[in-house]
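Trainee: As structure tokens, here come the structures.
What follows draws every value from the coordinates through simple rules; no lab data is involved. Keep in mind that what you see is a predicted model, and the values were worked out from it rather than measured. Cβ atoms are built from the backbone, for glycine too; each structure is taken alone.
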Structure 1
Amino acid sequence: MLSKRHAEILKILDTQGTVTISALAEAMEVSLETIRRDVRPLVDGGAVLRMHGAISLTSQAGEAPFRRRMRENATAKQAIAAAASATVRHGDAVMMDTGTTTSFLARALAGHKRLTIITNSTDAARTLAAGEGNRVFLAGGQIIGDSGAVLGAQAVRFVTGFSAAHAFISAGAVDGTEVMDYEESEMEFARALLSRAERRVLITDATKFGRRGLVTVCGFDGLDALFTDAPVSDPIASGLKQAGVKLTVANGSNPAETHQ
């Protein structure tokens, strides 16, 4: 029979996807040996798959990477999206790129009316196309990977034909005074969005801070606002303040705590 701790393990796996044994022990405040003992009947029963010091739900073993990333830090991303969506008015024109946080933003905007959406995210386009009075423009070009991102020169040319009140971009990494990513095509599309909007907004969870990407999207002076889920380091906070970027730290209990 499964214990309360077994149920908690399954809940963590459902939310986070693959989790290392050590991270699971730390989260549940028990020893590694205790976690290994608790995991054993879940593995034997077929509910959990063991792999190289980590475990995942068997049902998620063949899941696409984008779907897995949608579960990672999902609560934080939902809080960020809720706070960011509150700054959008009915009838606004909104640009957004492809990413898990921008997908959550699309869901948070589902209650808005008469939006004009310009995006390269097939997920965001599909989410918002059914909104009341919405117009959705999806960039043309090659769809890359399981995320449904439309990228390439054609997508960049497409977006430069529009202008919008808001441009929301995600990021692969933020360090020093730079917003970075790992793919040149994603960087080029994000830059195009930022060049066509009155208000330039970065939405990203705190795990991206302190990382270095391969390509630079923009410096902090290329942003007007940043939404995240935890306080940033002093050097980053100082860089944001110097660049005049409005920082909003959002969480589930306090939707938006804003610092200048």
Structure 2
Amino acid sequence: MTGTVAVNGEVCRLEDLRLQDFLQSFFFGAGFFETLLVEEGAPMFLARHLTRLRESLGAHAGCVHAPPPEVLTPEAVREALRRCLEAEATLRPRFTGVAKLVAGDGKLLLSFRPLPPRAPGEGVVLDSVEDRCYRRGDPTLNHKSVSYLRQYAHLGRGTVFVNEAGELCEVPNGNLFFLVGDAVVTPPLETPCLPGIIRSVLLREGRLGEMPIVERTLLRGQVEDVRGCVLTNSVSLALAVPRLLGRELPESLALAEQARAVVREYARREA
């Protein structure tokens, strides 16, 4: 993380933040966050991220102290981002990397970090299953809470979360799309999984080439029917999964390339 941050639009140094200003978030996980891609100083899908953040705050209004509405607008965040980039020598106005928004304790914290090291076209192998902590219909997993230990503990381990019914849900850092038959399938929110920004874009587009994109449950035992798999999140956009639970998926790379192209075209139209 870089040293320059913004709190409710005011630029400051990370080391000057006070713990007492973030007590609910720190001690109780009473807050939400968004991680988004910044390219050449422009945040991708910022309005969508803020909409999801406001929805999470609204759904937990009784226990999470939301920031003032005026700092949760795309215009306010873009201005805070611009001022941070101008203030930080290691960022500069044409920064490409990751921005993070954390909302809680009446504040919106904006911070930055470099892009994760990953070669173009590099995929991620998912060969591990965690089936003890996801339960169908759990509403907490439809929100990106700062109480993130459940996911954080499995980052980098190639883990797929599976619910008590044996349905594939998501991975610690993104949603999953499976090529099954002549359709691209992604688990419904009630499995549960996060309503990811890239997930919503792909569902809105509705197709990858000639293949429809649909919400449908996929059981662990149905992995044998999967021909390709893609992991989506707001930083990497779409990553190929060349192996899923021991099954080689040669069609994943092409599927991920198609998904990235659709997402980037959507972002271009929405900008």
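Trainee: Tell me which structure, out of 1, 2, gives 4.3 once distance in nm of label points 7 Å out along Cα→Cβ at positions 88 and 216 is calculated.
Mentor: Numbers: 1: 3.0; 2: 4.3.
Only one of 1, 2 returns 4.3 for distance in nm of label points 7 Å out along Cα→Cβ at positions 88 and 216, namely 2.
Trainee: Figure out for me which of the structures 1, 2 the number -7500 belongs to, where helix-only ellipticity at 222 nm (-39500 (n - 2.57) for each DSSP H run of 4 or more, over all residues; to 500) was derived from the coordinates. Don't jump to the answer; show the numbers that get you there.
Mentor: Values: 1: -11000; 2: -7500.
The correct label is 2.
Trainee: Now for a separate question. Of the structures labelled 1, 2, one was used to calculate mean count of other Cβ atoms within 10 Å over residues 80-87, giving 18.6. Name it. Working shown, then result.
Mentor: Details: 1: 21.8; 2: 18.6.
Label of the source structure: 2.
Trainee: Match the computed value 18 of relative contact order in percent (Cα under 8 Å, 6 or more apart) to one of the structures 1, 2, and report its label.
Mentor: Numbers: 1: 14; 2: 18.
Answer for the origin of the read-out: 2.
Trainee: Name the one structure among 1, 2 that volume of the Cα convex hull per residue in Å³ of 140 was derived from. All intermediate terms of the calculation are to be shown ahead of the outcome.
Mentor: Numbers: 1: 140; 2: 122.
Among 1, 2, the structure yielding 140 for volume of the Cα convex hull per residue in Å³ is 1.
Trainee: When distance in nm of label points 7 Å out along Cα→Cβ at positions 96 and 128 is computed for each of 1, 2, which one produces 0.6?
Mentor: Details: 1: 0.6; 2: 3.1.
It traces back to 1.
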